[in-house]
Structure I
Amino acid sequence: MSAPAKIEPVMLIAGLLYGDPAACVQAVRAMAERFGPVEHDTGQFDFTSTTYYDREMGPNLKRRFISFPEPIAPDRLKEIKIFTNELERLFLRPDGGRSINIDPGTVGLAGLALASTKNFAHRIYLGDGIFGEISLLYENKTFTPLKWTYPDYRLPQVIRFLTEVRESLRKCISV
């Protein structure tokens, strides 16, 4: 019988998609209160990867990715997704649509994992209605997309951001 492997910590990130900048500011503040100050931040950029969210959230959406400074256990992703779902509900629009979509994920030395409430063939069930997926692999000194990787996670500025987060993790665990 083999012994369980030592589990390496990961860094928490969040992908923020929003039409209401005030909701983004408040959501980031709430996450920082829980997970620590924002360490890395892509800043806001236009979300042009798809129009999928326009019906619920409105047009001219913005995208932003942030990370937090302290490594966490990877099995916390489920509880964090539940927390971010609750945050999203705090900022519902008058018509019931979301004004912000928060996608938490973890950056490990081997790649990026994301949490979702939607099941697909490449996802595994984590419990409490939450699924996990590997979205990017880290190989040959860069993050490599998989066939299901969302287009915005393939963008050069997002890959740079994730590489910076991975480097922060590497420094934390080599101390």
Structure II
Amino acid sequence: MKKVLFITALVSISFLYSCMNKETKVKVDKIDGLLTQVDSINLELKKVKIDSLKLVYSITKLNTDFFKNTNFDMPEDKSFLKDFGAYGLVDKNLKRLLKNYKKMDADIEYSSNQLVSLKYDIKKELLTDNDTINRYIFDEEAALNDIRLNLLPKIKLLNRQLNLYNKVHKSVEDFKKSLEEN
């Protein structure tokens, strides 16, 4: 009889342990999926030619400062006026976006670290309360969605600003040279 009770207890414990492992595996798989999303977002950010954007910003900053400190008559050419206005917008947008780039990169790294830590805590059974684990996973999923919603439009804007710069820079630079020659 004792042997039957012992075997029944052992089977029950094994069953409970295997169920717990399945739950743990589901949660770890969910976190792995979130980590894959973090990696994907990080790759999108790393595609941004940050050194090129910094160079473009330094050039636009130098030129806009020149125009601010120089007295000149603005040409009446509507095409040039459009380019000149766009150039100023490129300068302002790049300044703001380059400042945000560091924050975006830090947010991605923070999210990744949080997920790696959560995965470790679950696997090592340092965190076992299912409600708490589910809340943490939900919070990290929400944070990742916020990053994605904020980051992807900014990446597109950075690339558009670089394209706009390439389109208008020559006419603005030529105008600057004409002012320097006079």
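Tabulated data for the structure shown
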read-out	value
Computed 1.76 for Cα Rg over 2.2 N^0.38 Å - originating structure among I, II	II
For -9000 (helix-only ellipticity at 222 nm (-39500 (n - 2.57) for each DSSP H run of 4 or more, over all residues; to 500), calculated) the corresponding structure among I, II	I
Highest-scoring label, criterion being relative contact order in percent (Cα under 8 Å, 6 or more apart), among I, II	II
Comparison of I, II by FRET efficiency 1/(1 + (r/R0)^6) of positions 132 and 164 (r between Cβ atoms, R0 = 35 Å, to 0.05) - largest value held by	I
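Every read-out reported here was derived from the displayed coordinates using simple, explicitly stated rules and does not represent laboratory data. Since this is a predicted model, take the numbers as computed values, not measurements. Cβ atoms are built from the backbone, for glycine too; each structure is taken alone.
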